[in-house]
Structure 1
Amino acid sequence: MTEQSDAEYGAQPAIDTSVPHSARIWNYWLGGKDNFAADRAAGDQYRATFPGVVDLARASRAFLKRSVRYLAGEAGVRQFLDIGTGLPTFDNTHEVAQRVAPDARVVYVDNDPLVLVHARALLVGTPEGRTAYIDADLHDPDGILAEAAKTLDLSAPVAIVLSGVLGHVPDTEAAHDIVKRLLDAVPSGSYLAINDGTSDDAVAEADKAAEEYAETGAVPYNNRRPAEIARFFAGLELVEPGVVSVPLWRPDPGDDVRELGAFGGVGRKL
């Protein structure tokens, strides 16, 4: 079931199609159609500088699928808070989780007006479960938690999913504060799943592409060193194989397993 009624959507929000947005660029890279000329131009420019970005986007999406499947299956999680969800494509968090556990509850959070327009697609879940959408910003964890509590029971374990979004917080300590605030609000037995782009001297074009992307007027994305991503899991019990390049995290048979410039992992709150 869904949480929002049609009345809650109200008038469709204004969308500035002249400024590229990361959710729409990722939609373009993943083969979606919910993007505009500015998004495609920025995506093509990024890919010209860093040709591996499309493979990276697809590998990050595959990591999301595998990690949510693990959380709903082996870990037994029934509540998910997916922040920075982006535009609906395929194997969205609720689809993966509710395929394993039909009674799973999923709350999506994003601040792109186009994602709000498409929220109905995100909210088509199982009759047994619940899905909801929050129009909010990652920089306001308290606001997110207050709204999420209308659908999720924050006294029971929750999986917090941050897929390709923490790079939009330029200050690393501020990003850690956001993650800490989110984890502080959920009990032992909760999980954190993160994947984000990495900075590597051997792949300098990734950082160059990110610099050029920032010049388009879009919200900048900051790659971090793998060790910096691993720090987000401090104090948590890491699920094997730990924080690794996303194709190496519990790959499915037949997956293209090679190291790419995005690292991720899953950790359990003790």
Structure 2
Amino acid sequence: MSRTERATFPKRFGVTLLAGVPGIFVLSGYIYLTTPPTAIPAGLSLPLLAVSAGVNSLLLLAVACLIGTYTAPRVELRSYLLDWAETGDDVWRRLRSEVRFAVSLGVIGGLLILLLDVALAPFVAQDLPQSALGATDATMENVVAYAPVRFLYGGITEELLLRYGLMSAIAFIGWFLTGRQSDGPGSKVMWVAVVISAVLFGIGHLPALARSVDLTPALAARTILLNAIAGVLFGWLYWQRSLEAAMVAHAAFHVPLVALSLVQVILL
């Protein structure tokens, strides 16, 4: 690490950490507003449950941001937030040319996942009476309350956790193990990092689903597959464009899902 990197490391770490904090706040708020009394673990109050969820998420985010701040620049993974913290380059000026592509890719990805969910529905219909992409007990209040979680926690915080932290680390390890080529990790290393982080992204959705329904092998495989496909899309964008492009795409990905949830509330 150069002297300049050591001097700016705290600022770069702090910028990325702060970017993920709003998502943690809305997640804690959602837990506080929507958790029924019967779902509160013994020995915890509802406020303590919400706070503990936020603290745990913040600790994970801090670890991911520390790892990403060290590894991402070394494997040539781009973040305009990092560049702004180090050089003052305008984030929006650099991101603007990527926004249209990222939004389009995110929305198309969301529609694709909806179609795949419909196609896989016969295999999990007995386990999941209604698509988990919507809500099994959808109400207008729940859909509206969950939308900020989708856009802020999903779009920003999850990208910091899974792409900036995890994918950067996997790419760095792969680059190190393959000889630390001067031109950065090759495409094989990057694809391994993209796919592994995407699969772990899918696995990470299982605990939340398990709180709503009983998990079966078919339901777990379907959930991992659908989310891993989305994770590959976001990981590729991070690799080929920027972390911020992946964030934009992830947020846009949820637009069709929120729309479906609203349709479910209105029609059912």
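Just so it is clear, none of the values below were taken in a lab; they were calculated from the coordinates. Everything numeric in this text was worked out from a predicted model, so none of it was measured. Cβ atoms are built from the backbone, for glycine too; each structure is taken alone.
Here are a few things to note about the model shown:
- Comparing FRET efficiency 1/(1 + (r/R0)^6) of positions 19 and 251 (r between Cβ atoms, R0 = 41 Å, to 0.05) across structures 1, 2, the highest figure comes from 2.
- Of the structures 1, 2, the one that 4.4 was derived from, the read-out being distance in nm of label points 7 Å out along Cα→Cβ at positions 123 and 259: 1
- Origin of the value 20, where relative contact order in percent (Cα under 8 Å, 6 or more apart) was derived from one of 1, 2: 1
- With distance in nm of label points 7 Å out along Cα→Cβ at positions 155 and 179 derived as 4.3, matching label from 1, 2: 2
- Largest in FRET efficiency 1/(1 + (r/R0)^6) of positions 51 and 171 (r between Cβ atoms, R0 = 30 Å, to 0.05) among the labelled structures 1, 2 is structure 1.
- Computed 0.94 for Cα Rg over 2.2 N^0.38 Å - originating structure among 1, 2: 1
- Parent structure of the calculated result -10500, given that helix-only ellipticity at 222 nm (-39500 (n - 2.57) for each DSSP H run of 4 or more, over all residues; to 500) is the read-out and 1, 2 the choices: 1
- Structure (1, 2) behind the derived value 0.25 of FRET efficiency 1/(1 + (r/R0)^6) of positions 67 and 107 (r between Cβ atoms, R0 = 25 Å, to 0.05): 2
- Computing Rg/Rh (Cα atoms, Kirkwood Rh), for residues 115-210 alone across structures 1, 2 gives 1.02 for structure 1.
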